[in-house]
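Some structures to go through are shown next.
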Structure I
Amino acid sequence: MALIDLIDVSKKFEAQKILCNVEFHLEENERVALIGKNGSGKSTLMKIIDKTIEPDSGEIITKNGIKIKRLKQTPSFPTGLSVREAIENELTEFKEAYKKYLKLTEDFAKNPENSQIQAEMDKISKFLDYHNAWNLDDRIERIMQEFDLKKYENKDINLLSGGEQRRVALASLLLQKPDVLLLDEPTNHLDVYMTEFLEETLLKDKYTFIVVSHDRYFIDRVATRVIELENCRLRSFKGGYADYLKQKEELLKAKEKEFENELRLLKREEEWLSRGVKARLKRNEGRKKRVLELKEKVKEDKREIRQIEMQLKRELLAKEDEKINKKKVMFEIENLTKSLGNKLLIKNFTTRILQKDKIAIVGKNGSGKSTFLKLIIGEEKPDSGIIKIGENVKIGYLDQRKSMLDDSKDLIETFCPEGGDRVNVRGRSMHVYGYLREFLFPPEYLTKKIGVLSGGEKTRVALALLFTKDFDVLILDEPTNDLDIPTINILEEYLIDYEGSVIFVSHDRYFVDKIAKKLFIFKGDGVVEESYIPYTEYLEIEKELKLLETEKQKIKNEKPKPKRKQTKLSYKEQRELEELPKLIDELETSIAEIEECLSNPDCYNKKGLMTLTNELEEIKKLYDEKVERYLELEEKRELLEGK
């Protein structure tokens, strides 16, 4: 039986259909990534699974006794708790189980024949094993360090920022390890190092989970299956994100073939229908109806094929930058230094940013990335150094607050402040609706006020607005936050084709690899490093260097222990050397007997061919190990005795 079964489940909000008779099954150890446009119903599906909301129809079956926990977009905590207390508050069940186990071991030592105590110990031991709860204090310390929460451990949890509170909630859920974990955008507010730790934890400790994420490298690394929620339906793809793209391409080919067949059938049927009188006879009305239905299906399939084609085009095709000999200087930065409080963020950083540069600002949370953006647009002043802006350079800036938007205006007023209904996009005059449709906005959104839009919708509006302005440089602070994968694909397409410079902060490794030609790496303590290699390659090199440094430190710290010179084999080794020839002979005899049996049908039919084959393989493996050990000991003996 699956852990979770959704059978024929439907859900709508007012007139909007979210789920239409969907089927979904989750097996133990499955890792499912749920993808789809913002507003397609991903969070709704997760809320139905954990029974926060009820479906309109259908059945939800969960395996008896399983615990399902969900990471919420906005977690809430009891008042008066510190960060450490908020985490430990969720782990009392495991601490009690551990105490009980210790008590039972004492009782069992006094009464080792008591099978009831033994059974209870086994049950608790399996529980603690599954939840990895034997050494909780060590695990709490580790996860607080990795999620940069250690410095807040005694701080009131409700005084932390929203992003910090989400990290606390995520840490708590990972420590609990429920039977099914529901993760809604877990990598939001995590830097790349925290994301890597999350990936390793989910894989190493074998969590069963469903995750909504726009981080495509994260999906590729952790998912065993991708579920796409589109047009009210679920479609399943095996593997991670790269596998999903391959299967989507195969689906497109199959759809195109089906479309061609339908088109041929439609042409034949339309020819028949155009003959006139026969089509109007009552007995042929059924056929007429089928033709009209087929027409609609062809239209739908054509739309679906176009959608898939566009998505794959955005994912798989990236235009190379034009090579130009002379580039205009956008920014000249000399010996830039900046501190906040006692923390040195940038020290003596010198660089030049040129026309068409696409630069990603990367590094840990709090290392100074957003501050750097504010310095180059003049919102912050440097402690020392110079930032020169090129002549007549026009800058477009997207901050995390989307402060360029006015909540009181609707979309028409935002894009056409002077009236009318057309916008200029990279030299093309477009109807505002046609343009906004490219950013996945339906027509009814044109009269919606900015203030009523979700965070992801506001980001889409802000990005769309930037591309209607005549800017030389786009400066973007976490542009992919709150966006779904289809919108990120659209943003990437615009940025790849963009003629100006792009400077952006992002923790999305896939996005950085796809867009950036150069990295400014904020390493901490004021160090900013420039690099031209892909971000994921840089992270791999960094990891290798850290491992090498750790090994060097280990060797350095190891104190050599004086050893007494060995002149002969130890007693144990000598006994082993004496016993091995007899054991090797016995194994040779067993191998010969099995091989003889395998050549005799009467014998192998009686004992079982597969059983004998497996037994022979095991004995041969053991034989090789024992022969190798014998030769090793014999060589060592000769060496010690000076032969």
Structure II
Amino acid sequence: MCGIVGYVGKTGASSVIMDCLRRLEYRGYDSAGLSVLNGDLQTYKAAGSISELDKVLPAEIKGNIGIGHTRWATHGMPNDVNAHPHCSSDIVVVHNGIIENYLKLKEWLEDEGYEFVSDTDTEVIAHLVHFNSNSLDLFEAVHKSMAVLEGSYAIAVMSKNNPDTLIASRKDSPLIVGLGENEFFTSSDATAFVAHTRDVIFVDDREIVKLTPEKVEFYDMEGQLLEKQISTIDWDVEAAEKSGYAHFMLKEIHEQTRSLQKTFAGKLAELEGNVRLTELKLTDEQIRNINRVEIIACGTSWNAGLFGKYLLETLAGMHTDVSAASEFRYRDPVMDENVLTIAITQSGETADTLAAIRNVVQYESSTIAITNVVGSTITREAENVVYTHAGPEIGVAATKTFTAQLIALYLLAIYMGRKRNYLLPDEAKDVIKALKELPGHVQQVLNQRDQIRKNAAQYADCRDYYFIGRGLNYPAALEAALKLKEISYIHAEGYAAGELKHGPLALLEKGTPVVAIVTKNRTYAKMLSNIKEVKARGAEVIAVADERDREIGKYADLVIFVPATNPLLSPVLSSVALQLLAYYTALEKGCEIDKPRNLAKSVTVE
């Protein structure tokens, strides 16, 4: 959600910033702008895409220091005036997040004589910094302003009175500094500047960064100089490019053969029937004493969490609850030191999930984060971290990060099951063997893309789509429905198949497509009965079935076959097949697949 960029260096800032902003388009935005300092502040902004900003930029903009922004509207409609950067005399600001006390600050600033031209909360920051800069230099003015701002923010600030200095800071919103040769970057996402440098420093909450052409300095809220660790991004710019695919989403669907293998690489001990998770600090005694698991997540990660519930209960005998982070943080949960909290977040910056994981600290609950981003905020908030190693995911609709989260949960469930003596070695070996075979099976699903594309075209004009499953296939149905509605804008719902007769059957009409995930497991016969119920209402059934199934063709109108595997693993293969179905449906409808309307990649505000 939104993207900020700052640059100080040896090159024309405008070209660098525009390149960085283009690389942040995937995060979701509705306007864009930049400011470059060269004696005077030169500010340009436009509603719509970055191509609209391009139209208003002069052929040449001089200046080697600047800031840029892609905005996703929260306060005020998406238009030229509300687009960032926002100015106050000699001060210019870009901001991600929400300032919760902006109305109170706005009223006070208006009493001080400041005039507001936008409907945003961000303009408050610009005027506040300007007010403080009347008696302080830029660094001190930002420092003093931070003390009164409430809410979440990542900001970058320039002033023409401090022509060689860029100040950046954050609270509850991601910010990273990139270290180049005689040039420095700051951004909400390393994707912005990875073409220029892979050496980064992660900014922690309430730290202030001073960037000049010569150096970068980090300070805490007491004004003390900090020593920070340099990290290296383990992927390059090529990993963030389309590599010949029509869309990032299609590329990332195909990358799952590698991302799954990378997530379990070095962790499977098949001969022992065990999993190695050396990164976990939990003692054996702590694991044995866990009486409940609380999984906290949002969106696609919540669907992965529901998978986790089934896996932890089946493989480890651990009672597990799954909560939407946006709800959990406002509940009064019953928790203690024997509850294990697992937070799942692709970006590691999801605002509600971060707030929820901070809430559990008061209960002394042990915490594990499952995330894809090394150095993200969640890795510092949780006691333990399991990384998914899926690589950069640019498409807004999560694909490879979702299935990588599932692999992390399989690993965790096997690990816990063995530590608790609930899962026998031979049982673990069966699941581990199937895990190792999974990348090859995913490739077999991908090889069916042409047939799945034909299936998608057949129903692309439908108004409604329904997905049903039982057991582990139920969260697969939820995720498939989410993928379809996200990128094709078709109304889609996922249901536990046994709940059809409790209301959803009333929604079925002649020709309505119903996707039934009916791979071979203990609920197979029940699923066939559910398919009959659906067919009796005139709906058309697309079945996702085991390749060994010779009966399903008698029940379904179309069948997408997936390779035979351990029943615990088959939902991963079904999910890949249904990602392709969603992609090709959206392609048939001419939708903007990588940047679906009104959505953002990383939701860093409530």
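Bear in mind that the values in this text are calculations on the coordinates, not laboratory data. Every value quoted in this text rests on a predicted model; they were computed, and no experiment measured them. Cβ atoms are built from the backbone, for glycine too; each structure is taken alone.
Suppose Cα Rg over 2.2 N^0.38 Å works out to 1.01; of I, II, which structure was it derived from? Can you show the working numbers first?
Details: I: 1.27; II: 1.01.
That value comes from structure II.
Of the structures I, II, report the one carrying the highest value of mean count of other Cβ atoms within 10 Å over residues 115-122. Before the final figure, lay out each step's value.
Working: I: 12.6; II: 17.2.
With respect to mean count of other Cβ atoms within 10 Å over residues 115-122, the highest-scoring structure among I, II is II.
Between I, II, which one scores greatest on FRET efficiency 1/(1 + (r/R0)^6) of positions 363 and 531 (r between Cβ atoms, R0 = 41 Å, to 0.05)?
Working: I: 1.00; II: 0.40.
With respect to FRET efficiency 1/(1 + (r/R0)^6) of positions 363 and 531 (r between Cβ atoms, R0 = 41 Å, to 0.05), the highest-scoring structure among I, II is I.
Determine which structure produced the value 0.95 for FRET efficiency 1/(1 + (r/R0)^6) of positions 35 and 467 (r between Cβ atoms, R0 = 41 Å, to 0.05), calculated from the coordinates; the candidates are I, II. Don't skip to the end; give the middle numbers.
Values: I: 0.95; II: 0.30.
This value belongs to structure I.
So helix-only ellipticity at 222 nm (-39500 (n - 2.57) for each DSSP H run of 4 or more, over all residues; to 500), computed for just one structure, reads -15500; which one of I, II is that? Don't skip to the end; give the middle numbers.
Numbers: I: -15500; II: -10500.
That value comes from structure I.
Out of I, II, choose the structure whose coordinates give percent of Cα pairs over 20 Å apart, for residues 459-570 alone equal to 33 when calculated.
Working: I: 58; II: 33.
Corresponding structure: II.
When FRET efficiency 1/(1 + (r/R0)^6) of positions 331 and 491 (r between Cβ atoms, R0 = 25 Å, to 0.05) is compared over structures I, II, which one is greatest? All intermediate terms of the calculation are to be shown ahead of the outcome.
Working: I: 0.65; II: 0.25.
Across I, II, FRET efficiency 1/(1 + (r/R0)^6) of positions 331 and 491 (r between Cβ atoms, R0 = 25 Å, to 0.05) peaks for I.
Could you figure out which one of I, II the value 1.9 for distance in nm of label points 7 Å out along Cα→Cβ at positions 67 and 163 was computed from? Before the final figure, lay out each step's value.
Numbers: I: 3.0; II: 1.9.
Only one of I, II returns 1.9 for distance in nm of label points 7 Å out along Cα→Cβ at positions 67 and 163, namely II.
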